[in-house]
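Next up, some structures in structure tokens.
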Structure P
Amino acid sequence: MKDLGDREEVEKALAELGRQMVLRDADPVTILCCGASVLCFLGLISRRTLDVDAIAMIDAKGDAIEMEEFAPEMTAAIRAAGLSLGLIPDWFNISASAVLSRGLPPGAMERSAAQSREFGPCLTVLFMDRIDLVALKMYAALDPREGRRHAADLVEIDPTRDELRHGAKWMEAWPSSPAFKQALLRLLEGFDAADILAGD
């Protein structure tokens with residue numbers, strides 16, 4: 001199976017998805033996306049990825065709505081686009097939607113709306129901004145099983161102190177265990193930014 005590794009490949013995949021949605025008379029949707037594919041799209045990391053992570057559907061008021069599944073026409077279009085391009089069947093998925101339970105980083109929706117792209121009449125994608133992608137990567141880097149890969153992405157992104165502060169303040173506001181707070185502190189120590197949690 002092929003994977004996605006740069007802006008051109010991500011655009012090609014989303015354009016094909018939009019085309020397949022038109023062929024199936026799918027309802028128009030606006031989707032908020034994040035993850036490695038968006039980092040590749042923005043040229044922030046060099047590694048390749050198998051999928052595009054959707055966080056939420058955006059309603060007419062511009063609010064992020066959690067998805068349990070795509071509409072049948074869109075699901076069929078995702079599979080058809082994957083088959084056409086040699087991608088895995090669920091290359092466009094909602095695996096990142098769980099982050100909505102934490103709430104998006106402050107201002108994320110406004111920044112994403114400024115990076116909106118239409119891929120035909122049925123599909124509009126909002127790409128998360130770099131500062132919010134860093135915040136989500138920081139969260140993912142704390143995962144006991146998958147964290148190392150995400151931490152490596154963070155190192156490649158080389159976040160600024162302001163970006164690290166943005167992510168840390170977002171996570172610090174959550175109800176969390178002492179173990180989680182210690183893990184966040186260790187992550188920040190790796191970027192020589194542990195004092196951010198002290199209120200810098």
Structure Q
Amino acid sequence: MKKEDFLALGVEASLAEKCAAAVAAELEGLVPRAELDELREENKALQASVADRDKQLQKLKEATGDADALKQQIESLQKQNAEQEKAHKAELAQMRLDSALDAALSVAGARNGKAVRALLDTGKVTLGDDGKLSGLEEQLAALKKSDGYLFADESPKPVFRGFQPGASGDAKPAVTPDMHSMTYSQFMAAQEKQ
């Protein structure tokens with residue numbers, strides 16, 4: 001308790017100060033409640049972990065009758081885990097290659113990425129550690145020469161000069177003001193100009 005708590009109970013100020021000092025001295029060596037709760041939870045978790053380990057050890061003791069079968073089972077599980085990790089890495093590498101290839105085709109101006117990809121030999125395209133594709137530029141250049149229609153035109157569009165059907169040679173018409181947003185005096189001024 002603090003001095004204020006003792007004062008609230010009606011204890012005299014000098015006596016409240018002495019009581020607060022005595023309580024502080026008594027509580028000095030004790031662990032705060034939050035730390036105690038934390039340690040209790042950690043203790044429960046450790047006890048559960050030890051119990052779990054004991055169960056696993058008991059299962060191993062029961063299975064040790066056939067040590068060769070246990071070793072074979074462990075080896076087969078290790079092989080399965082290694083194969084799964086290898087397959088996962090290969091899948092990630094293929095996903096990275098596919099996304100880099102799609103981005104490169106988009107930058108190259110491919111109109112249909114699937115069609116262009118079908119004509120590419122993706123076995124010759126590799127993705128480097130720096131994220132750059134090697135073997136793609138040559139294939140894209142050859143495709144642009146042979147099947148240029150698959151890519152967007154890089155040449156500028158022609159500008160026609162002279163007579164153009166449907167276009168008038170007059171100056172642009174004057175913009176009519178919005179009558180709904182005008183005040184009455186602005187409306188009258190616009191009417192007089194016309």
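Just so you know, all these numbers are worked out from the coordinates, no wet-lab data involved. All figures in this text were calculated on a predicted structure; none of them were measured in a lab. Cβ atoms are built from the backbone, for glycine too; each structure is taken alone.
For which of the structures P, Q does the calculation of mean count of other Cβ atoms within 10 Å over residues 41-48 return 10.0? Label of the originating structure: Q.
Determine which structure produced the value -21000 for helix-only ellipticity at 222 nm (-39500 (n - 2.57) for each DSSP H run of 4 or more, over all residues; to 500), calculated from the coordinates; the candidates are P, Q. Derived from the structure labelled Q.
The value 66, 28, 21 for Cα extents along the principal axes in Å, for residues 49-128 alone was derived from one model only; which of P, Q is it? Only one of P, Q returns 66, 28, 21 for Cα extents along the principal axes in Å, for residues 49-128 alone, namely Q. Tell me which of P, Q gives 0.90 when you compute FRET efficiency 1/(1 + (r/R0)^6) of positions 9 and 113 (r between Cβ atoms, R0 = 35 Å, to 0.05). Among P, Q, the structure yielding 0.90 for FRET efficiency 1/(1 + (r/R0)^6) of positions 9 and 113 (r between Cβ atoms, R0 = 35 Å, to 0.05) is P. Ranked by relative contact order in percent (Cα under 8 Å, 6 or more apart), structures P, Q are topped by P, which has the highest value. Determine which structure produced the value 525 for volume of the Cα convex hull per residue in Å³, calculated from the coordinates; the candidates are P, Q. Source structure for this number: Q. Tell me which of P, Q gives 10.0 when you compute mean count of other Cβ atoms within 10 Å over residues 81-88. Matching structure: Q.
Out of P, Q, choose the structure whose coordinates give distance in nm of label points 7 Å out along Cα→Cβ at positions 73 and 153 equal to 3.1 when calculated. The value was obtained from structure P.
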